[in-house]
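Structures given as structure tokens follow.
Any read-out appearing in this document is the output of simple, stated calculations on the displayed coordinates, not a laboratory observation. This is a predicted model, so every value here is computed, not measured. Cβ atoms are built from the backbone, for glycine too; each structure is taken alone.
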Structure I
Amino acid sequence: MIIDMHCHIMDDPADRAEVDRLLEIAARFDIRRLITSMGKDLVTHPTPEQIREANDHVLSLVKGWPGRIFGYCYLNPRLGRAACLDELRRCTEAGLVAIKLWVACACNQPEVFPIVERAIDLDIPILQHTWRKTGGNDTDESEPRQMAELARRYPQAKLIMAHGGGAWEYGVKAVRTCRNVVVDTSGANPTQGFLEMALRDLGPERIVFGTDAPLRSFASQLAKVDAVKMPAQVRRMILQDNAVRLFRLPIQ
């Protein structure tokens, strides 16, 4: 069984046929569990109403496909401590298993700190979009150096650096000494060297499998793992065991 811990199921939960079709495609690759976030519209700087709508979408998917779909609580740190923590409480009490932060606020900014502190209290991970762009990042877009700053400030936090930091050679180096940061494999085309470097510098226990589907295909993202020679136990850690431990998912 493979767990895709980074995807975006945008189909309307009321349209069961479309969601079932996505799950059937995933199952062809033995991807049996998906952890989704952000609803049907990927809004970069969402209002409180848009945050609630996005999380309600995810909650409907989780309730509609129990044991197959799990969810992140999407938050905008710029909306303030009270709004974020109230929404986080609502979502975790309803069954969401982690937090998703995107590009509304760089992750080393003070607005993010109350969210991280509550995540530590709840013992849940934070998936932070992280990318280093050649032409320069957007104003509020986090890059690996900022993720490393956050990790050092909160060594108890469970942090996931999405996309391996985008520019993965830079990303892996940036968080190499941050033992509380794992990297996910999602996004971008398969390129030789990414997983090999992550295995060498971070170790297999700090890598989790994600696809960013439907923005990327299940096949192309799984190819990143299948193209690398590794023991079966290491492959299972990346594709399943690390996510089970990190998100505290049921085994069956």
Structure II
Amino acid sequence: MSAVTGAPVVLVTGASRGIGAATARMAAARGYDVAVNYVANAEAAARVVGEIEALGRKAVAIQGDVGREADIVAMFAAVDRAFGRIDALVNNAGAAGRIGRVENVSGEMVRNVMDVNVTGALLCAREAVKRMSTKRGGTGGVIVNISSGAATTGSPENYVWYAASKAALDAITLGLGLEVAREGIRVVGVQAGVTDTDIHAAVGAPGRPQKMADRIPIGRPAEPEEMAECILWLMSDAARYCTATTLRAGGGL
């Protein structure tokens, strides 16, 4: 049980901004205590924590680079100390590198993307399973992996390496979901479409969501809260028969 309230606990990686921050706030509004992971922006993480506390829920900010195994282990230990339980993991932290063509990509950038998006997500899931699995004395839980529509489009001329990492994440959702289905753990994913967050500026393409609007059947990019709604639904009992599957939320793309 949570040390203070007994509320369910969710760890959201990369929760200081974008989809992660929206998910953390929405989870709090729906009764969760929240572990807010961030890698560098302590001020932004503190703001999210403050917003959660204003909703009457408990929150802690936990620094950690999901691309480093030692940081992941320390992050889950911090969750143990703060809450004494974990009921849901949202594998949201991600890296994309810089937009470009494969002929110009560096091995270092590809390794960083894979370290965060694939290895990091898998190791976070490992730590969650250790705590959630009924086979290991846990009470079950949900792991939500945040993928991308790029997993099925390949994202040519943009970031093929990022698309490959998200396709790998979808495979993790499928395989791990089947592996732990009888241990009280559901593993699901969301293939997020073009969403209006600052990740686009970070990869060197500010304004990209608006430029892509005409290509999206719905006619606009998503807001982070719209992705958070999908995540919270998958975390809820309403999705209790869903596992080893990934929901596409791409506005028709």
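With P(r) over Cα pairs in 5 Å bins from 0, in percent, for residues 86-125 alone derived from the coordinates and found to be 6, 22, 33, 24, 13, 2, which of I, II does the value describe? Considering all the candidates, the number was obtained from I.
For which of I, II does semi-axes √(5λ) of the Cα gyration tensor in Å, for residues 30-93 alone, calculated from the coordinates, equal 22, 12, 9? It was calculated from structure I.
Taking distance in nm of label points 7 Å out along Cα→Cβ at positions 150 and 174 for each of I, II, which is largest? Working shown, then result.
Values: I: 1.1; II: 2.0.
Largest one: structure II.
Across the set I, II, distance in nm of label points 7 Å out along Cα→Cβ at positions 54 and 158 reaches its highest value in structure II.
Which of the displayed structures (I, II) returns the greatest value of distance in nm of label points 7 Å out along Cα→Cβ at positions 22 and 198 on calculation? Display every interim value, and only then the final one.
Working: I: 2.1; II: 1.6.
Across I, II, distance in nm of label points 7 Å out along Cα→Cβ at positions 22 and 198 peaks for I.
Taking distance in nm of label points 7 Å out along Cα→Cβ at positions 142 and 230 from the coordinates of each of I, II, which one would give 1.5? Considering all the candidates, the number was obtained from II.
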